1. Please state which of the structures 1, 2 yields 3.2 when distance in nm of label points 7 Å out along Cα→Cβ at positions 60 and 172 is computed from it.
2. Which structure, out of 1, 2, was P(r) over Cα pairs in 10 Å bins from 0, in percent calculated from, if the result is 9, 38, 39, 12, 1?
3. One of 1, 2 was used to compute helix-only ellipticity at 222 nm (-39500 (n - 2.57) for each DSSP H run of 4 or more, over all residues; to 500), and the answer was -10500. Which one was it?
4. Give the label, chosen from 1, 2, of the structure having the highest value of distance in nm of label points 7 Å out along Cα→Cβ at positions 52 and 164.
5. Quick one: distance in nm of label points 7 Å out along Cα→Cβ at positions 12 and 156 came out at 3.3 when computed from one of 1, 2, so which one is it?
6. Out of 1, 2, which structure matches 30 when relative contact order in percent (Cα under 8 Å, 6 or more apart) is calculated?
7. Between 1, 2, which one scores greatest on FRET efficiency 1/(1 + (r/R0)^6) of positions 100 and 180 (r between Cβ atoms, R0 = 35 Å, to 0.05)?
8. Work out which structure the value 1.2 belongs to, where distance in nm of label points 7 Å out along Cα→Cβ at positions 28 and 124 was derived from one of 1, 2.
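Every read-out reported here was derived from the displayed coordinates using simple, explicitly stated rules and does not represent laboratory data. Bear in mind the structure is a predicted one, so any value in this text is a computation, not a measurement. Cβ atoms are built from the backbone, for glycine too; each structure is taken alone.
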Structure 1
Amino acid sequence: MEKKIVYFEKTGPENTDKLLKLAKERADELGIADLVVATTHGGTALKALEAFASPELNIVAVTISEGYKDRGWCITEQERRRLEEKGIKVLTATHTLGDGVASAFAEKYGGKPLEEVVRDAFYRFGQGMKVCVETVLMAADAGMISMDGEVMAIGGTSSGADTCIVVKPAYSRKFFDLEIREIVAKPRGNLSEA
C-alpha cells in the first residue's frame, strides 16, 4: 500500500481545517467508526463533527483533567453540555501518560515516572502525536471506543489540531497491544513554536 502523509510547516490551530479534511477522507476509506479528538473547550470537537458529518460516527472528545482548572484549561459545564447535546461523548480523566499520583511524587522527591518517560518518547514525534496516543488510551480505558477495529485520533499542539493517526487501540494496562498503523498528518517541527 502506498499512502501520502501530510507534513505541516508549523504547529498549531491554522492546520485544523486542512487536517480535518484529510482525516475525513482517510476515515471514509478505512470505514473508521470511532474518532477520538483532543479538545480543551470543545471547539475542535465541534469542528470535527461538522467536517465528518456522519451520524454513525462515534466521536469522543477528550478534555484536559480537572487538575488544570487553575490555569483555565478545563472544559466548563456549559461547553460540555453543548458537545453532549450534539451527540459527542465527553471524557475528562487523569492523563494516562503523566500528571497522576506518580507525577506528584516525582515533583516532590525528584525522578521521573515511567509514564512520563513514555510521554517524552512520543513527544519526539511532536506534541500532537503524544496527545493522540494518550487520548486513545484514555478513551479505551473509559470504554468509550470499540476495541475491535481501528480508531482515528486527532490532536494538536497547544490548540487546534495538527496531528492525525490511525490506531489499533489498547487499554493502558495493555499498552504493548497499541499500534500506530498510519500517520495521516503531523507537523514537521516537534514542539510549539509559540
Structure 2
Amino acid sequence: MGRKRIIDQQAVLDAAERVVGRDGAANLTIDAVAREAGVNKASVLYDHKSKQALVEAIVDRAFERDTAIHAGIEERIGLSDDRAIRGRILAAAEPPAEEFKAVALNLSAALALDEGLRRKMQQSQERTIARITDTSPSPRGALLAYLALEGLKFLEHLDFHHFSQEDRARVLRQINWLVTAQPGEVDLSDVKTG
C-alpha cells in the first residue's frame, strides 16, 4: 500500500489564483484548479466543497496576507502614532506585481457580484479605517491619506493607470504629507458651480 499523498492547500490556492487571473472568477472551476495544481478534483473538493468556497478561501487568504504585510511593516516602524497609515503608505512603495493585477481585477468583479464577499470587504475596510483614524493624532488627515492611497492602489491594481516610478514616489510623498494635515470643514452649499 502506498503512502497517502498530502495536498498542500496553499499550492491549491496558488493554483486557484492563477486560474482566476487567467480565466476570471466567473470561469473558475474545481476541475481547472485541480489541473493547474496537478491534483485530482477530489483533493480540491476535500477542503473546498464548492467553487464559491474556493473563491472565499482566495479572498480570505488575500485579507490575511494584507494584514500580515501591514503588521510586519508597522512593527518595523515602531511606536509612531501614525504607524497604521504610514505602514500602508510604505507597503505601497512598490507597484503591484503584473501577475497580481489580473487576479485583483477578477476578484474585484467577484466581490462586487457576491453579497457575502462584498460584506467581507466592507468589514475589512471598516476595521482598517477605524484603526487608522483611532491611532492618528490627525484622524481626518489620516483618513484623507488613506482614501488617496486607496485611489492610487485602485488605479494600479485594476490596471487603469500606470505611474512612472518617479511620479509614483512623488504621489506617495504627498499622500504621506496628508497624514498630519488638519483639514478644515468646508460647507459645500457655499461652493459655486457653473
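1. 2
2. 1
3. Details: 1: -10500; 2: -23000.
That value comes from structure 1.
4. On the way: 1: 1.1; 2: 4.9.
Evaluating distance in nm of label points 7 Å out along Cα→Cβ at positions 52 and 164 on every structure, the highest lands on 2.
5. On the way: 1: 1.2; 2: 3.3.
Checking each candidate, the match is 2.
6. Label of the originating structure: 1.
7. That would be structure 1.
8. Answer for the origin of the read-out: 2.
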